[in-house]
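Several structures are given next for inspection.
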Structure I
Amino acid sequence: MPFVNIQIVREPIASDPERQKATIAEKVTSVISEAAGVSKRDVWAVFEEIAARDWRLGPSSIESLRKGGK
């Protein structure tokens, strides 16, 4: 059974996290199900929400990059 770990920056989905995660899970599940030849019910998806200040690209946080910083 496929297991998908989805790491996502928290802030972009903050307005409606449940709906947005459900949409992402449905699309990811469909693709994995089709590619692996398994039922959608056999695909596990887990979300890890990470604050933008804790997600880094090199020395810069995603939070600062989104604000135009370095």
Structure II
Amino acid sequence: MTELRFKTDLYSGFAIDSAVKVYGEYADFDLEKTDEEYIVRFTPTGDFPADAIADELGNYALGATVEERGTEK
């Protein structure tokens, strides 16, 4: 199982949820939220390695957070 942690003051919860939905076909995910972090745990279900899924998930979450915050005014 791989675990990623995203600071709640830096990342959008919506972005984390969106990333997990996009990559849901490649891994089984478990989400947890604390006051300080969004915790994403996953186990790959196919041929893609965990480190590749982690990289792509993190990139997607960051991009979605930036996009979401860019629309806030």
- Query: For structures I, II, which has the highest computed value of mean projected area of the Cα convex hull in nm²?
  - Reply: I
- Entry that produces -14500 once helix-only ellipticity at 222 nm (-39500 (n - 2.57) for each DSSP H run of 4 or more, over all residues; to 500) is calculated, selected from I, II: II
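The numbers here are math on the coordinates, done by the rules we state, and not lab data. No experiment lies behind these values; they were computed from the predicted model shown.
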